[in-house]
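Every number here is computed from the coordinates shown, using simple stated rules; none is lab data. Treat the numbers as computed from the prediction; the structure is a model and nothing was measured. Cβ atoms are built from the backbone, for glycine too; each structure is taken alone.
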Structure 1
Amino acid sequence: MKFNTNNNLYTVLYSSAMVIVVAALLAFASITLKKPQEKNIEIEKKMNILSSVNKAQDIAGASNKNEYVESEYSKYIIESFCVNLKGDRTDADAFNTDLKAELEKSEVDRNFPVFVNDDKGARKYIFPVRGAGLWGPIWGYVALNDDFKTIYGATFDHKGETPGLGAEIAGIAFQKQFSGKSIYDDSDNFVGIIVEKPGGTPGNKNTVDGISGGTITSKALENMVFNSLSNYKAFFLAQKAPLITDTIQ
């Protein structure tokens, strides 16, 4: 049977067939790529957690980057769990807890992840942070020493901050400033980390230099760290209490 290609019926049938074929190909591609995409997201998250405690630094030379990150994560992250605003542990899975989704829940139902790093007996506690930048979400991880006030390391990233300006929060030079800073002042008040204009208060344990030309993103990051870590204040207090008791004894 020969179709008249100038007939409207032919056009409709041909268009419908093309739509079905393209839809099938897209569905197949989506299913095929889903697992690799999910794995990439998992590896990136593990890499960011490790970066906050200066681990997995040799990834550039790894023959299989996924295996390398998995190995480093298993070696250095010995525990993970979630806590609520009261500082009590919950049953939620820390790694698969979406902080964005948690913040949309009522306060009593929120879960906040904690990741524990152990390196030759020295423990660091890693906390995810998330907020809104100038052009989109910003996020990262802040690692504290076991005094629960001194920052050991931090890593930050963004979705769409301005290259050369706000995007510099993802740069090593900016992130290195956080090491050794304290989220509590001399009176033991929780203050987070204040991001000032470059050269603002040299030597202040609660401040870091902001990004020249990226003031809005800098202050957004300051708010992100303060708001995110505020959710753990009860947890910090509960962990510091045994340390204070041991010191007194």
Structure 2
Amino acid sequence: MTQQATRIHALELGPMENFIYLIEDVGSGRAAVVDPAWDVPAILERAEELGLDITDILLTHSHHDHINGIEALQNHREARIHLLKPEYRFWDHRLERPELHHGGDRIRIGDSEIQVLHTPGHTPGSACYRVGRDDLITGDTLFVYGCGRCDLHGGDPEQMFHTLKDMKQKLDPEMIIHPGHNYSVAETTTFAEQLEGNPFLQFDDEDEFVRYRMEIHDKTRDEPYGPLTREQMQVRHLLG
């Protein structure tokens, strides 16, 4: 049996139910932290338990609840910081020598390859990280049975519509989704389950999507989010 080259470890931290991920390269013992926030000692403790050396920090976007542990983490580890160039321009902060990426770039952590996807909508430079062939860390772009808000600073519902449309066309249905928050009845899911039950993936019309995201969704659904199929949305007159 072939040894798994990469493992993903999740920690749920902070008052907003953030998922912080450790991406482990099994062969080298190196690790990347995705969106370090809230409780850096807990992140360091988990890395130590796993015998991992944190060498990289991957940012899905720059909202405070996803980045407030960067400085504390760097006080303990000299880690390279990775983010998309559009997010760096959007973010009113100047990091020392970050590594700026474009969509499609690949980051190597030991023998593990991580592909950077540019997925704007929640912020202009929001990123998802494809880990190996089967896993996608989605930040606040795609939740389990939900998607990120577009009414915060930097949000754009039209961009979100096209990002999700692109994901529907390009992602393998069997890919495992790892979201940025624990807002749902499940912590992870296949993309196939999202295609069936995520209401934000049921729209083919941009105007209808924008209306639902900005005016209807928050008034008609409560956490934890469960599946809402196209047929159920039609019955509730949420979909044309």
Structure 3
Amino acid sequence: MRYKESKIFDFIQGEILVVNKPLDWTSNDLVQKIRNMLCRLMKIKKLKLGHAGTLDPKATGIMVLCSGKLTKKIDEIQADEKEYIALLKVGATTPSFDLETEEDEQFETSHITREAVEEVLKLFVGAIEQVPPVYSAVKVDGKRAYQFARKGKEVELKPKMLVIKEIELLRFDLPEIELRIVCSKGTYIRALARDIGKALNSGAYLKGLVRTRIGIYTLDQSLDLQELSDMLSNYFQNSISKNI
């Protein structure tokens, strides 16, 4: 979040940070990195810090982090609607429905027009059932589904109800289409890509994903890691100087 220079931070009482997650980082990687940074700058050993909504390693974009006593707001923030910009490759699939795994099948796309895509997208607006990806953290018999998937074992996941508030076709340039999606908590955009591919009588997987909003927090408010590091380093250095 873009903070004024006059802002006074109290990470023990609680602060909210809006950060742009780098590509190929897990959500936990980001939390650990920022927690370590804050502990070093504050000269403390422990700090309560959590995130409101996981992003897959192959996704980038907004993550909301809560510290100290404000971690109690995580569930509330996580429940808010989310907005994404999704890049789909049409005419192929991968086992993970994204770039984590290699393409395993190819499909015909010559029958797919912009109009056909726009009609299919209408089918996914509103309350829908969605089967989560097998490469996901959904628990099956006490284990994460991806643990079975990475060993080549089949698992059956139950569909979940969710709400897609809006889907907008931003770009049609086969084999790629770009979408803006506004959805409820628990939506797997990878699974949505899979289902859109099937509805087009073809295949599709998620080639790129940026989360642009969680509730009232937007991507243009976010800081990348270097910006955050610079801001916090300057803040704590100035705080120390004032106390000398």
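With mean count of other Cβ atoms within 10 Å over residues 16-23 coming out at 10.0, pick the structure among 1, 2, 3 it was computed from.
On the way: 1: 10.0; 2: 21.6; 3: 18.9.
Structure 1 accounts for this read-out.
Quick check: 52, 47, 32 is what I get for Cα extents along the principal axes in Å, calculated from one of 1, 2, 3. Which structure matches? Walk me through the numbers before you get to the answer.
Numbers: 1: 96, 44, 41; 2: 52, 47, 32; 3: 71, 39, 30.
This figure was derived from 2.
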